[in-house]
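Just so it is clear, none of the values below were taken in a lab; they were calculated from the coordinates. Keep in mind the model is a prediction, meaning the values are calculated, not measured. Cβ atoms are built from the backbone, for glycine too; each structure is taken alone.
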Structure 1
Amino acid sequence: MMDFGPLWLSAQLALVTTAILIILGAPLAWWLSQTRSRWQPVVQAIVAMPIVLPPTVLGFYLLIVLGPNGAIGSWWVKLTGDTLTFSFTGLVIASCIYSLPFAVQPMQNAFESLSKRNLEAAWTLGASKLDAFFSVAVPLSIRGFVSAIVLAFAHTLGEFGVVLMVGGNIPGETRVVSIAIYDHVETLDYASAHQLSLALIVFAFVTLFSMFLINRRWQAR
């Protein structure tokens, strides 16, 4: 019988991570799409680094920073009495950093494709920049938001190296589906590994197919 615990924990992690990335990533994507600051390429490179960095490298430094003696981890221990490493909260922080480019880049691309005339019209009618962002930019960039949600959720669901380094393999706390698959293979329980792997394959296909179908229908309008 399939163990649904890791699947449910992975879904929770992906949902929380995606929600945080959309809330925090949208303003960042907007700034990257509109600014002419000399720091824009630097920030853009930092955002994109998780795409090219090996997950274990990113996980290693997150383990140091989030650990009990790290810059963030020590502060968290003083505040809550708990450690960030090997906890669900630590997994959320690590996942947000690891999946950041998959949320920011689709939204940035959507913002960059907006016509300046729409924003200028809103400003002419007395809308503030914040009002124009929510009433004009966001609705016209909905495709970018959908892509960001789908990619961030799917990428978080399938991550392995970062969550293993930061979260370990604690059942019910940090044992997400990718870790569970690895654990089953290590113990030669190929049947359980096959079930979880097949579930991820089906989910990945359905998710990407749905995103491509939605984009195709929008393009046809």
Structure 2
Amino acid sequence: MRNLLFYTIASFCLIFCSASRSEQWVSLFDGKSLVGWKVGDNANTFSVEDGSIVAHGPTAHLFYDGDVNQHNFKNFEFKADVMTTPGSNSGIYFHTGYQEKSWPKKGYEVQVNNSHTDWRRTGSLYGIQDVKEVYVKDNEWFTEYIKVEGKRVIIKVNDKMVVDYTEPDNVYEIRGANDKERVISSGTFALQGHDPNSKVYFRNIMVKSLPD
């Protein structure tokens, strides 16, 4: 009886501790290298400088390919400190998957853009629920936050909610054949290198897994 009680308590503690760890903020970037990240064409677009990932060069996408959650996230909270330079464009993809080249077909993009010619500004759920207002400035660090829980997507810029979107049940009819993978599912994150004239910095890239 005593042994049974011991194993019951031990099992409960193991389950509880595992759940607690899965709901804590975990870093996806070591601040020194691109270990755990993967890029195909135009790999030189991405570098590490003073503790930040720098996106600067021809169009490319840097996908998280590390061990955290086996780089597959469904429900989560994500945050990163970001700094744009004047005229720059970038983005943070979620529920995406690795591609050698071109714009990711799978998942959603959260916009990073404070002064580029594209009118969709930082915090936009690109092409789905767009933000016209500029909430942060170039050459200053800000925090971009994404939460996905079920079909709901919340985006914040410096703690200000700018998007609250719930994907409709008929999403496949709305998206059409060309965007059939641009839906809530699961997948990894990717940072965008938009063009040679854009230079954007990312640091303190963190994720917290939420229960499915």
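Hey, helix-only ellipticity at 222 nm (-39500 (n - 2.57) for each DSSP H run of 4 or more, over all residues; to 500) derived from one of 1, 2 reads -24000; which structure?
On the way: 1: -24000; 2: -4000.
Traced to structure 1.
71, 44, 33 is what came out when Cα extents along the principal axes in Å was calculated for one structure; which of 1, 2 is it?
Only structure 2 yields this read-out.
Given a value of 0.05 for FRET efficiency 1/(1 + (r/R0)^6) of positions 125 and 197 (r between Cβ atoms, R0 = 30 Å, to 0.05), point me to the structure among 1, 2 it was derived from. Please report the intermediate quantities before stating the final value.
Working: 1: 0.05; 2: 0.80.
It was calculated from structure 1.
Looking just at mean count of other Cβ atoms within 10 Å over residues 93-100, which of the labels 1, 2 belongs to the structure with the highest value?
On the way: 1: 24.0; 2: 19.2.
That would be structure 1.
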